[in-house]
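These are the structures in question, set out in turn.
What follows draws every value from the coordinates through simple rules; no lab data is involved. These numbers were taken from a predicted model, which means no experiment stands behind them. Cβ atoms are built from the backbone, for glycine too; each structure is taken alone.
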Structure P
Amino acid sequence: MPLSARPGASYIQPMTEAEYLNGRLLLALPGMPDPRFARSAIAMVAHDANGALGIGVGMLAGDIRLHRLLEDLEIEPGLAPDVPVLLGGPVETQRGFVLHSADWTSPATIDAGPIGALTTSIDVLRAIAEGQGPAKWLVALGYAGWGAGQLDGEMARHGWHAATGRPEIIFDTPVEKRWEAAWRAEGIDPALLSETSGHA
């Protein structure tokens, strides 16, 4: 059952059964019932029968900046730019995650397919401060997580659209424009999306 849209908007096809979303960009639809995820763009790092994990890339973690985070971890900022830190999701918001291009890896790095890689160890922050880290990266506090079958159920209802994972949107587009840019890259004007699901 495709989601409804106003005249002129493309229909968004629902996820088929057992389709995993690793490497995709999960976009909150207008009318998302959970206000914590309104206008969210989430880079999906892992999704299988046991659950899913993603890093939000479209919302700032208040006024927290990288140098403050590095200083809290007793890392000299060095060559690291003092960029804003993102709110990766509502789970474990005191824990840091680095989503980055796949040109840098460590034993704690998880392959995230076309969107790059995710590292949770402090080593990647040290490498960034030393100017030896990945070419492209972002730092987030917290993550979005789903238990077994939970995301699959949400995808079957009105809430999310699984967009193609595009590194240029994640790493090269301003934070506040990523949600809309991801929709437009899908060929969809987000202003034309309906807030309720329906039948085609």
Structure Q
Amino acid sequence: MNIEQLANILARHIPPAAAPTVAQYLDKYQVQLTIKWARSTKLGDYRSPRKGEKHAISINHNLNPYAFLLTLVHELAHLLTFEKYGHKVAPHGEEWKSEFKLLMSPFIEMKVYPETLEKVLLNYMRNPKAASCADPHLLRAMNQYNAIPDTFVEQLPPGTFFKVDKQRVFQKGEKRRKNFQCIELNSKNIYLVPGLMKVLEHWTKAE
């Protein structure tokens, strides 16, 4: 597969203007890119090559184009950090942050991201975290570009019943800083639930 063909495939998942640049990196380092099912614990990952293997990056399939690009560049920064330092530095230390910022610069200059999202992204890139979803402002901004935006606990009216997993049902209570005091209906235990926890389903009347 040549770079142009690779760019055409990438353009299905990331903003088309960014695809040629990303394709060049993937081709240069012979990256094995895998698009995975949605994983609840991570958006993507990087695996350094063992003997006879390639650099491997996987990205969740359900990310919107802007989140997919950010996650892919995040993992490419791990690759470049490994190329320079091996396993001698912290996974998300200053070396990785430097590579991440350098890799993101062209896409910011190309205005790949919408203006409202770019402002939040620039603030995040000052000191990028290990996971983009760890930044509440960026998570909220990215969510607006999902085909079906997620609903977060913080958006629910007080008293709403909701699920964040398949088993337990909670009722939303008062806010405690970034969390909400919620009662788990089966056990009657009180839990502090993060405001930015994704809600699977919700309703207003007890069943």
Mean count of other Cβ atoms within 10 Å over residues 41-48 - structure with the largest value, from P, Q | P
From P, Q, which structure was mean projected area of the Cα convex hull in nm², for residues 25-112 alone = 6.2 calculated on?
-> Q
The value -4500 for helix-only ellipticity at 222 nm (-39500 (n - 2.57) for each DSSP H run of 4 or more, over all residues; to 500), derived from one of P, Q, belongs to structure P
Could you tell me which structure in P, Q was used to calculate Rg and Dmax of the Cα atoms in Å, for residues 73-120 alone as 12.4, 37?
-> Q
Assign the value 4.8, calculated as mean projected area of the Cα convex hull in nm², for residues 129-168 alone, to the correct structure from P, Q.
-> P
Taking distance in nm of label points 7 Å out along Cα→Cβ at positions 57 and 185 for each of P, Q, the highest value is that of structure Q
Read-out log10 I(q)/I(0) by the Debye sum over Cα atoms at q = 0.08, 0.18, 0.19 Å⁻¹, computed value -0.34, -1.22, -1.31, structure in P, Q = Q
For which of P, Q does relative contact order in percent (Cα under 8 Å, 6 or more apart), calculated from the coordinates, equal 32?
-> P
